[in-house]
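Listed below are the structures to be examined.
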Structure P
Amino acid sequence: MTPDFGALLPLLIVAGTAIAVMMGVAVRRSHLLSAWIAFLGLAGAFGSLWEVAPSQVTPLLVIDRYALFFMGLILAAGMAFVLFSYGYFEKTAGDRDEVYILMLVATLGSLVLVAASHFVSLFLGLELLSVALYGMIAYHHARPRPLEAGIKYLVLAALSAAFLLFGVALLYAAFGSMQFGDIAAGLAGGLFQRWLVLPGLALIVTGFGFKLAVVPFHLWTPDVYEGAPAPVTAYIATVSKGAMFALLLRYFYRSGAHDLGPVFLVFSIVAIASMVAGNILALLQNNVKRILAYSSIAHLGYLLVAFQAGGDLGPAAVAFYLAAYFVTTMGAFGVVTVVSEGANEADSLEDYRGLFWRRPALAAVFTAMLLSLAGIPVTAGFIGKFYVIAAGAAAAQWALIVILVVTSAIGLYYYLRIVVVMYAPAPEGAAPYPKLAKAGGVALAILTGLLIWFGVYPGPLLNVIRDALT
């Protein structure tokens, strides 16, 4: 690939959109205008992906078909965030425009992460994402729970960045380079100092583990998910984790670190612990956002099974599962968003009692999303889990597959708990649900359509994934 700075067009559009929203706020505050500018900018960046020719842009970024695929997922999730956020923040007092600026900066950082081919660009993208998320989680700061969640994420994210930076320093000391390709050549040659490389990789895995919220680096997840505004929780669960996992896949496969025995063992232990702990801890929760938080930990464990499998099926299974996970998780938290009333979020199980009898369409959408998370047929989640198991079987990862199947059966219980509550009789004198915003309704309809489409006819998406990985 020859250098082509036109390949940076999606990133430039997102950065320009953030500036446009900021300038618009400086001239006149308008929640509707800020949301429209953010949405149109993300849509323009999404449309520009088809005009981008794959290219290595300096040693820092590689805009290949792999990066373009994950950029598409991130930009689509950003558009869904805008649709959900408009109705959600319209119900709250105070300024609303800044959340779109923060989201666009976080999206820009995520785009840099999926295209990173150098530790400098990795760290630049990571900090753009993390610093913006601090503000998004604590929005609005007048409410105690978001502020507490923002502080917790700030402390742990800074800690994870320190681990990651120290690990990068050790690898630089071992190889004299921070470019993924040079590290791959050094590992392939076998002439490296293990006393520098293995501790460096251990610290990098720790940094990735905090961002992905896999066990044992998951302790921040339920508190941050519960405290953050519902649309921000959806963004963290999808865009933040998706960008980090795409980077994990690129770095450990491209560098050859995945083939080292100790690294493979560590990821296997983390996958097992995440699947077991995530599902068991979710059984103990009565808060919907905390249930979905522990569920996300388990799903990252499932993704690690495909990551461990490698070969031809592993990366494709990861990409498809992430696409299905984006649709399903954004839809699940989207329902939480549209039934929340300003400062009072609908996060308790009791808030959903009798939802079917008062809002049957919302109950049907939430049911579809939960069944997809559980891996029930005719949903995208089922196809995603099927490909993960197929990738694991092709690599003879039988222990991981057995644990995946058993823990998935456990997960079905807490998903059905929510479904049963939704279809139970509505309590007498229950407060009415807020009016459904049109933007949120459109987003839920699109996500539900994608959920069924990917579950019934996954061929087109699989073809796109195969093209992206070749």
Structure Q
Amino acid sequence: MKYLKTLFKWSLSIVLILLILLASLLWIDAIQTNYLKRTNAVTDSSFLIKNVTIIPMTQDTLLRNRSVWIKGGLIENILEGEVPFDGPVIDGENGYLLPGLIDMHVHLWDRYELGLYLANGVTAVRNLWGMPQHLRWKQALESNQLSGPILYSSGPKLTGTEFIGDDNLNLYSPEQARDKVIEYQQRGYDFIKTYYGLEPEIFEAIRTQALKSGMDLIAHPSQKVPFVNHLKEPIRSIEHVEEIVQQPLNFELDTLKLQKIIQQLAKETKKPYTPTLVVFENINQMMQDDHYLDRQELQWINPLIRKVDSENQFNRWHQAKINDPETPQRIGKQHRFHLEIVRKMHQAGIPIICGTDAGIGVTLPGFSIHQELAFYQEAGMTNFEVLKTATINAAQTHQKMNHLGTVAIGKTANLILVRENPLEQLRVLKKPEMVIVKGAVYKQQELQKFIERAKNRSNTIATFIRYVENWIVEK
């Protein structure tokens, strides 16, 4: 008995030491991102931005020589010319003021990424793999304690019984599906995300409960559910253009069959579509470069993701190329077909919303939105139409996002200031001179600091601890 007591004491001591160590690692990670703490309260702030040309995104026009009054995080008024103002004034110096960009498909892993999104002009994100950490960050962002884009998040990815893994929430019955929708709403998630592998009866249970609960659905199409069923309410957007190739087209790059699918999509209430073109093109790039993982830009990917997911994806496609040397050609051909899909969707009036799938594989948080927008331009959109995908189109997808996406009186002051006209050159969006989120102003020097601090960060273990937390909570 004495031996057992001693063993218990030693075991308890070891557990306590481990818990203290893990808590210390999380505390250190939090300290290292203290630069993101909000330093300027915006609740009652009032200031004027003068001498700007506004791109309102409500129409394809330029409103020259304007002043914008921002009060309490909202656009209080838009005035022509210079106006008397009793308060702080920012001189826009003939720059172009437009709504902040919105990335509608991201995967957040750490707080460093919040700064990377801001530095790239992204002032709101839709996170589509919800974990407990995201609810904490959401609360900190909403209470203006933390710098970053406005964060909306789905709950965990809901899938069926086949795809067992710590990255999925497996559902085994319609009753469990309904319970999860209710639970995620109560916990504070904004949306429900359906995922690959859902059986029809479970998919339908999620859909009907979400409708009853007033929760928007975001659909990564399930191969077990007829594609047309992903157009039903309350589904608000469909993700990944490659799913059209893989499911209704059954990997046939057939333009005639595609046209019928586009007609069906356009007929059924024109659900917004999130192409995430940059992800598939990154696969194409990995196939062309045997040293892709040595690229300097990967230093901005979370180190745990770089070590696990980036390497796994690279090895998967490298092996596919070894097994079949024609694979790179097929991948490149499919990417070009994806551009054709986007072109036809746009022509049919289907709203395109910008999403990158950033944060997994080799898709960079923040930076990738500029690649995605360039692909829409390549697919035949004008620059104004391209900008709509990441502003007004995105904001109109969900009612709770309607306060974003345009420069108009009463809207949230999520804005970016650039030196040149993005309606002529999209590349100017890559280096905004100023970013405003709910009235909080971030100038170029601070934005550059966000980029530098996120480079080659060493928070692998902290990220792993948060991932384990998610596994414990959800499993």
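No value in this document is a laboratory result; all are computed from the given coordinates. The structure presented is a predicted model; accordingly, all values stated were derived computationally and were not measured. Cβ atoms are built from the backbone, for glycine too; each structure is taken alone.
For Cα Rg over 2.2 N^0.38 Å, for residues 46-301 alone, which structure out of P, Q has the highest calculated value? Don't jump to the answer; show the numbers that get you there.
Values: P: 1.02; Q: 1.20.
By Cα Rg over 2.2 N^0.38 Å, for residues 46-301 alone, the leading structure of P, Q is Q.
With Kirkwood radius over Cα pairs in Å coming out at 23.5, pick the structure among P, Q it was computed from.
Details: P: 22.2; Q: 23.5.
This value belongs to structure Q.
Which one of P, Q has distance in nm of label points 7 Å out along Cα→Cβ at positions 110 and 254, as calculated from the coordinates, equal to 2.0?
Values: P: 2.0; Q: 4.8.
Here the read-out was taken from P.
Tell me which of P, Q gives -12500 when you compute helix-only ellipticity at 222 nm (-39500 (n - 2.57) for each DSSP H run of 4 or more, over all residues; to 500). The partial results should precede the final answer.
Numbers: P: -25000; Q: -12500.
Answer by label: Q.
With distance in nm of label points 7 Å out along Cα→Cβ at positions 118 and 462 coming out at 3.9, pick the structure among P, Q it was computed from. Intermediate values should be presented prior to the final figure.
Details: P: 3.9; Q: 1.6.
Structure of origin is P.
Thinking of P, Q, which structure, once relative contact order in percent (Cα under 8 Å, 6 or more apart) is computed, gives back 15? All intermediate terms of the calculation are to be shown ahead of the outcome.
Numbers: P: 15; Q: 20.
This value belongs to structure P.
Given 1.00 as the derived value for FRET efficiency 1/(1 + (r/R0)^6) of positions 70 and 414 (r between Cβ atoms, R0 = 25 Å, to 0.05), which of the supplied structures P, Q does it correspond to?
On the way: P: 0.30; Q: 1.00.
Of the options listed, only Q reproduces it.
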